[in-house]
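Engineer: What follows is a set of structures for review.
Computed from the coordinates by the stated procedures, all read-outs in this text should not be read as laboratory data. Computed from a prediction, not measured in an experiment: that's the story for all the values here. Cβ atoms are built from the backbone, for glycine too; each structure is taken alone.
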Structure P
Amino acid sequence: MSTVQKSEAEWRAVLNKEQFRILRQKGTEAAGTGEYDKHAAPGVYTCAGCGTPLYKSTTKFNSGCGWPAFFDAIPGAVTRHEDNSWFMKRIEITCTACGGHLGHVFKGEGFKTPTDERHCVNSVSLKFHDEL
């Protein structure tokens with residue numbers, strides 16, 4: 001259960017139009033357009049909706065998919081849901097704290113990472129911090 005509860009009006013008041021479309025309406029930014037796709041500085045990525053730390057830069061890798069890719073999240077920060085939209089079965093990931101849509105997890109793609117997973121995350125769903 002999400003711990004950050006807001007009405008649609010409250011979310012619209014704190015998120016810009018694109019953040020609301022992606023985080024609250026499960027949208028997707030166009031591939032290769034996000035500010036964190038090729039971002040490589042050390043730090044922490046938090047939820048753009050509620051500020052919860054989600055990913056450490058040490059788990060980010062270049063997958064070439066056009067979105068920021070991480071091989072693992074901070075324990076407990078991300079929740080997985082079955083997503084059967086678009087006529088396919090995928091695993092949606094959301095911020096555990098606020099329920100904001102982050103993207104999807106893909107498994108078994110052969111990346112040389114410790115988990116063999118790719119968390120494909122919308123840049124709009126994230127905010128980067130040098131340190132927390």
Structure Q
Amino acid sequence: MEDKYIFSPVLIQVMLTLCLYIYLAVAKKKAVTLGQVNEERRALHDDAWPDGVLQINNCIRNQFEVPLLFYVLIGVLWSISAVNIYVQVAAWLFVVSRIAHAIIHMGSNYVPVRRRFFMIGCFILIGLTFYAGYELLAN
């Protein structure tokens with residue numbers, strides 16, 4: 001498998017984030033149309049929006065926390081020629097965990113289950129970090 005394919009899960013993660021932005025735009029337009037927005041507070045205060053909009057917004061915010069580390073690690077692993085089948089599988093598992101996390105966040109938003117998928121992603125990143133460190137020191 002070619003190293004460049006490590007960027008496939010990265011693109012899926014980016015697309016997830018972009019889809020959430022589209023969903024947020026639709027939800028905001030609907031909230032404005034239904035008069036559910038405090039127009040005086042809308043520009044500067046999240047609480048001007050209904051809970052459904054805040055839920056999407058929070059999910060998007062999550063896509064710029066741990067996934068940012070994923071982007072950096074994939075770039076590092078690729079740049080030091082440390083991409084192998086295990087890294088590929090780990091990257092895909094990370095993205096699957098993020099998709100599951102987003103689905104739960106947008107659905108039931110049941111925190112104990114959402115946290116499990118968050119932690120799965122974190123453990124994958126910890127493993128990738130140790131592997132990247134090992135590869136840097138070994139070569």
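Engineer: Computing helix-only ellipticity at 222 nm (-39500 (n - 2.57) for each DSSP H run of 4 or more, over all residues; to 500) gives -1500 for which of P, Q?
Structural biologist: Working: P: -1500; Q: -25500.
Label of the originating structure: P.
Engineer: While we're looking at this one, here's another question. Kindly point out which one of P, Q the value 14.2 was derived from, the read-out being mean count of other Cβ atoms within 10 Å over residues 21-28.
Structural biologist: On the way: P: 17.4; Q: 14.2.
Only structure Q yields this read-out.
Engineer: Another question, if that's okay. For which of P, Q does Cα extents along the principal axes in Å, calculated from the coordinates, equal 42, 39, 28? Intermediate results must be reported in sequence, preceding the final value.
Structural biologist: Values: P: 42, 39, 28; Q: 60, 28, 24.
Checking each candidate, the match is P.
Engineer: For the read-out distance in nm of label points 7 Å out along Cα→Cβ at positions 61 and 85, a value of 2.7 was computed from one structure; give its label from P, Q.
Structural biologist: Working: P: 2.7; Q: 4.2.
Computed on structure P.
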